[in-house]
Structure 1
Amino acid sequence: MIVRRVVLNSRPGINGIPVAENFRVEEVSLPNTVNEGEVKVKTLYLSVDPYMRCRMNEDTGSDYLTPWQLSRVVDGGGVGVIEESKHTHLTQGDFVTSFSWPWQTEAILDGNSLEKVVPPLVDGHLSYFLGAIGMPGLTSLIGIQEKGHVTPGANQTMVVSGAAGACGSLAGQIGHLLGCSRVVGICGTDEKCLFLTSELGFDAAVNYKKGNVSERLLELCPAGVDVYFDNVGGDVSDAVISQMNPNSHIILCGQISQYNKDVPYPPPLPPAIEAILKERNITRERFLVLNYKDKFQPGILQLSQWFKEGKLKIKETVINGLENMGVAFQSMMTGGNIGKQIVCISEEIST
């Protein structure tokens, strides 16, 4: 059986900007037989995420992420349906997900690498398992719970950078749900700012490409900043940290502005900003959601409940076709998406 897949065509270089041409589509034949413990799956949706940028390098700089290999199939978050099974706990027609799903139209996978998902949790929107009711949602929820120290009734102000992205768009809403009295988002277009305030309930939003971020934050956060959900790093984060209150907390989710630079993670701060952290006793600890697997199941149920109650709004930017994986990745890395960037590979469920 011939299937299409995406392989890593070239590396952008450790300081390079990734482009769609770093990926290549090719055809490959699948084995005719499914062995014991394996399943044949049809891919429905694939995810592109900022962390993947470091997987494009020969060394990811991380002990929990392996680099993608040249001319080998690329992998990441995926959702699909089982077409044939020789695994004891998975049957034809089951919907499954994995963090290491190959970027190909169909595949034969080890059944133990897959997790069954329940469509009613997402009202049938299976792609949500790659976003709000999946790893980005868990990252936002658990990050705020574990590192944000949000106290209902304490009149706390949260700032979210990368606020219109997969994690940021959820983090601002979750900040409100967990008890922050004011949430301000930072993003890169007026359209995104309007989306945050009119659709997602953010109290205010700042377009960092227009005007002075520090001055806008002074206006919008008159009581200072108590919780900072940081997705971007760089100058934007320096501006936020400068206005953080004593004993406040940074949730270090991502540093997308720094991912095309050869710097350690988390990137070092300028000396003046580092001094502010020490003087004001601001916590800035690396946050890795994979260290909290015991909280995944209750987290998914909480996110699903909020979604069904209409308290958590979910936004996706969807591109169709396996051949557009590279286009979707390039767009996501340059802020082309609002909400979670998804690639729809097939909506046909033929079992």
Structure 2
Amino acid sequence: MSKKPNILIVYTGGTIGMIKDYKTNALKAFDFSQITENIPELEQLQCTIKSISFEDPIDSSNMNTSFYKDIAETIEVNYKAYDGFVVLTGSDTMSYISSAISFMIDNLQKPIIFTGSQLPIGDLRTDAKENLITSIEIACSQKDNKPIISEVCLYFEYKLYRANRTTKINAEQFEAFTSMNYPPLAESGVHLNFNEYYIHKPSTEKKELVVRKELVNDIVILKLFPGITEKVVHSILNVDNLKGVILETYGAGNALNTPWFLKLLKEAVSRDIKIVNVSQCPGGSVMQGHYETSIGLKDLGIISGKDITTESAVAKLMYLLKENLSLKDFTFYFEKSLRGEISDG
């Protein structure tokens, strides 16, 4: 008989960790060390659950790369002692955080499931219990004595997604996330059904976990809109110490082709600023050169983000900028799938 999986819950902050004090009607932090007392349904899961909480819970709006490092280090320190990890964060920036963790952790052979909720765990109508229970069940799930999931995922409202493919699309509905360019890895209903074809298959070769803790956050997102001025674009592309730009373009990667705009981009590229073309559309892909208005971008050496999300592009840019790559090598690695975040081809 195989032993029960050990699952570690890492609570960083966010709505899911709040309960209401019915005397004062105020929200207070939930004590995850008492989790099975508050959610007795967890006793039915065939696993052992422990928890670690950030000393000062972080609102998702205050998340930054130093907290990414804290999450990655918590997993690194506990990696050998646990069979799976459930990380709880605020939903507003969960796609950014989980995407970053997917790049920071290499040779992953165990599940890391991010989840949270739209309502506090103590609320009568909360979505927190289902999200948490199913995330733990997914982290426990094995086939042939191996974890079914061995990548960084995000679970919310009955669907498991590859984390670096997700975007938050709704602030009010329980179905807060979607993955427009990649199917769900699992769906929870009467049964928990895994879509095994789409799940990452780890290497059979045993490799040591590698955690890369340094990210470069000297980047900006430049979102185009009709009427954007030369002055605005110039000021953004000339930010002190700027290393990278996510250029959010229209449709399949199209942008204005006025001389001043192309000139500013060319100057930025010449200063070794890496510029990635990402579509403003939630679904679909950048195809530079498909329309006349994107030919100029391709000729300048602007990198195609293909079907990557903005959230994942931010994480990947921060990750790759640390490597001090030439534009040619940087383009090769950015346009290549490293963690399943982008479609090859």
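Nothing in this text is a laboratory measurement; each read-out follows from the coordinates by a stated rule. Predicted, not measured: the structure shown is a model, and the values here were computed from it. Cβ atoms are built from the backbone, for glycine too; each structure is taken alone.
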Re distance in nm of label points 7 Å out along Cα→Cβ at positions 127 and 143: value 2.2 computed from one entry in 1, 2; matching entry is structure 1
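Thinking of 1, 2, which structure, once relative contact order in percent (Cα under 8 Å, 6 or more apart) is computed, gives back 15? Kindly include the intermediate steps, with their values, before the conclusion.
Details: 1: 19; 2: 15.
Label of the source structure: 2.
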Volume of the Cα convex hull per residue in Å³, for residues 103-150 alone: greatest across 1, 2 for structure 1
Highest-scoring structure on distance in nm of label points 7 Å out along Cα→Cβ at positions 215 and 247 (candidates 1, 2) is 1
